[in-house]
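Please go over the structures that come below.
Every read-out reported here was derived from the displayed coordinates using simple, explicitly stated rules and does not represent laboratory data. Since the structure is predicted, the reported quantities are computational estimates derived from the model, not experimental observations. Cβ atoms are built from the backbone, for glycine too; each structure is taken alone.
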Structure P
């Protein structure tokens, strides 16, 4: 049998002519099928699943849209059209919480709880607090992601958001030293901290580095529980025009280098945004050996 000719490579999967033909046949056989139903059917046919067994629906829909835009298939019309040309999510609703100044030492603050709140009623609270008080506001994560609410003295004091790591980051890739094949196989074992917020009325010396340390001991277990695989390495960006990343340095995160200042969709190979300093922190010993292995341990 001749090898399947690839027509598209999307999120690590090659889609060939035979795949395109099967999608066309599926659309022709079920013209009433919605785009989401089509995506789920393709996931089932290709056995395209996350490690927790859920279909890779969002990724598959992206691949189908790319095939449609390239002219390989013709998708059914969308059932729901956004009023804006670009897809818009509703901003998190405004919340009111106690905002009396909280000034104390770590010892005086008392017990601190860090709860994973994704898919719980408290997720909306984290979204709202990030939107209201983080300078970057809230952005819906893509792919695997978890959110954490930090409380003390029976009130929120901080939030974390983590998501799937960017696929290509020069400073991180050089630091790990992995091959393109190993990166493709193991990128899921890295988590990217998209947001870290300490509420502005909370003034507790060394709280930020303390929470980063606590988070490093908790993150992988929570990720394993939700997505059925561990996290071996964490990373985040710091805008050097705003701060030096002092809390990350105090928590032993390593500065890995500056980004190129280009977005992932860049076509010009010229900087189009401010440079960010990338920090990284391993969660296990021998992380390089495990991330560089083609068969993850």
Structure Q
């Protein structure tokens, strides 16, 4: 059986699945988990109240793994799935192809892999597409057709996040972590509140950079080492591991409705669950992190630019 339309509250924590579909992350030493390990991770997440899962067509086998798990467990009505359009998908179609047809086709591909009839959310994975009115109209048409419940954009920079907010789309994913506070220097939060947009804070560990031993940071990221060392010193002052401080910074950020995080092992998942379950007043931690990293070069906090650092 496939899922139908339903109303369900999203969990505050959202499990990202990129690690379940491909080798991913600076600090990933175990590689992509086996299917059994991936299913164990997903089972544990659901057992602990995480009912919302973030995936994408571009995440290797992630949609397939997630879909097989959902169907095998018979939990189509117990989970919510957010997926994303293939990056630069418009380039795969002949000129003149109706944009709505492209959007519908791409969504159907994801639905087939996920073994679902409807997605909770569908996001543009090419943020610049948010400026193309016909693409946004295609998303709106897919929502009207009942293929998805919510539409939005997964953003990397402030401009696309602000554009998504101004358009009043349903969902927006933004990078938000101890080092990446670019969004705080804009009117983003005022706009999303005014327009009733749901915000997903992404990359709490900055692809593993924040939890790496400084000596293991790759040479091409040596420019970021001093920031990581400062962050670790702050975490230590509050009696926390870097992982605790990183996740709690994003999780304690009251303005973000949800936090998207990923893991490679069930042990990592359990560790992260314990971190948020033991959450205490983190106002001082958050304040010190904000004061310490207000101005950081864009190339440090945007992974797509990491190769440009010398």
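Please state which of the structures P, Q yields 18 when relative contact order in percent (Cα under 8 Å, 6 or more apart) is computed from it. Before the final figure, lay out the partial values.
Details: P: 14; Q: 18.
The read-out was computed on structure Q.
Using the calculated result -9500 for helix-only ellipticity at 222 nm (-39500 (n - 2.57) for each DSSP H run of 4 or more, over all residues; to 500), pick out the matching structure from P, Q. It would help to have the intermediate numbers written out before the result.
Details: P: -9500; Q: -12000.
Here the read-out was taken from P.
Given 38, 24, 19 as the derived value for semi-axes √(5λ) of the Cα gyration tensor in Å, which of the supplied structures P, Q does it correspond to? Working shown, then result.
Numbers: P: 38, 24, 19; Q: 30, 23, 19.
Computing semi-axes √(5λ) of the Cα gyration tensor in Å on every structure in P, Q gives 38, 24, 19 only for P.
Which of the displayed structures (P, Q) returns the greatest value of distance in nm of label points 7 Å out along Cα→Cβ at positions 142 and 190 on calculation?
Numbers: P: 1.6; Q: 3.2.
When distance in nm of label points 7 Å out along Cα→Cβ at positions 142 and 190 is computed for each of P, Q, structure Q gives the biggest number.
If distance in nm of label points 7 Å out along Cα→Cβ at positions 230 and 246 computes to 3.4, which of P, Q did it come from?
Values: P: 3.4; Q: 1.8.
Matching structure: P.
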